[in-house]
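Visitor: Below you'll find the structures, each written out as structure tokens.
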Structure P
Amino acid sequence: MGKANICPVILSHSLSEVQDQVNKVKSVPEIEKVQIDIIDGDFADNATISPFVLTKVDFGDISIDLHLMVREPVELLEEIELLKDKIQFRSIIAQVERMSSQEEFIKLVKEMNYQVGLSLNVFTPLSAVEPDSWKQINQLQLLSVEAGFQGQKINKSVYKKLSKCKKKINDHAYSVEILVDGGIKLDNAKKLIDCGVNELVIGSALWNSSDFNKAYQQFVSLV
């Protein structure tokens, strides 16, 4: 079983909270990136800061995976492109449910020279990923809670979905990393790792701990 990565995820409408959480990440030298959730208030019943507001955050050397939970992800790409000299984006990941064209989204992100990912809400089947998309994406993110809020309990259906996803990738030799996001705790992380996840995207279990570094290292010890 390969080593899984641990990636903190930030979901907030507050610039000060984002900076505070980024500072905690920067205090752990081995963390190289975070995921930032962008929610438009339409896709889910919540709203976060916009990509442009991220220019006010001091990320240091931390790179960013953007997770777009928005009505039409393509419409945000122009704004993101304008920020490339100010923020070190690594990957753009977007929900497929309200995406009008996976082909167009993947093409545009690749033209921006970022890695590209698709994300499935907890009850969205793997079949929602179009056959040609599997050959083009770098990441497939499986949400294990309903999109929009941190602190939810993991939906156990994700284990079967993850195993099916891993088998599909192996059977077709796709170069796709599998991410799982939502409800990840110390008591379920090992099972996700055993099912073949490449990256655990973790929010409240880190931010609600009294010691961020200690909580992060506890997850690292599992992988």
Structure Q
Amino acid sequence: MTNKEDILKRTEDFAKNFFQKEYTGHDWWHTSRVRVLARKIAVEEKADLFIVEMAALLHDVSDYKFFGGDDKAGLSFVQKWLSSLEISKREKEDILKIISHISFKNTLPGLADKEKDVSTIILSKEFMAVCDADRLDSIGAIGIARAFTFGGFYKRKIYEPSIRPNKKMTQEEYKTTDAPSINHFYEKLLKIKDMIYTKLGKKIARKRHRFLNLYLKEFYKEWKGKL
């Protein structure tokens, strides 16, 4: 086993342990799927596979949801892990840059920290591979399952016709919303197809986006009791 293979295995174990009691859909298997898909995209894009896999493994370990809404605390936690590994300063910086910019909320207005606005950074092949893989896991059949798992965990309604989706929500609204799960389709999931960077990612997104629309059509049909 090479040094980098050992580092990846240790980081995989670190992530698995971190997500042992995670039940919102941001669990180890989400991380595993993102890693697998990010690697496939990275091969197509000729990106650095080590950086891609490391960022995929750690991308949700730093998520604000696990640190009381504090982005910096999550990033500091990951920095401490990276500091324990024998990797270069540049590799650490590249990994941290990806995970600190990957969140969907960073595309929304009202950012407290403009340095986290993805539009202000130069997009690397590695960032695009991991970001696309993460976003793709939020749509399609798996994405639907995750949306309702998340909503159920936080005691949100499945659907409430009187509560309209907030399609122009700010970062803070995104972090604090308690809207029904169906609203999340319009506030995020249906936007993903047009936010994908890579050729392979776009191909996958089109298919999964179609499935979202088919699901919603059937959902409303059944909601209204139509045969």
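The numbers here are math on the coordinates, done by the rules we state, and not lab data. These numbers come from a predicted model, not from an experiment. Cβ atoms are built from the backbone, for glycine too; each structure is taken alone.
Visitor: Out of P, Q, which structure matches 111 when volume of the Cα convex hull per residue in Å³ is calculated?
Guide: P
Visitor: Now a separate question. Thinking of P, Q, which structure, once helix-only ellipticity at 222 nm (-39500 (n - 2.57) for each DSSP H run of 4 or more, over all residues; to 500) is computed, gives back -19000?
Guide: Computing helix-only ellipticity at 222 nm (-39500 (n - 2.57) for each DSSP H run of 4 or more, over all residues; to 500) on every structure in P, Q gives -19000 only for Q.
Visitor: Looking at structures P, Q, which one was distance in nm of label points 7 Å out along Cα→Cβ at positions 108 and 188 calculated from, given that it came out as 3.3?
Guide: Structure of origin is P.
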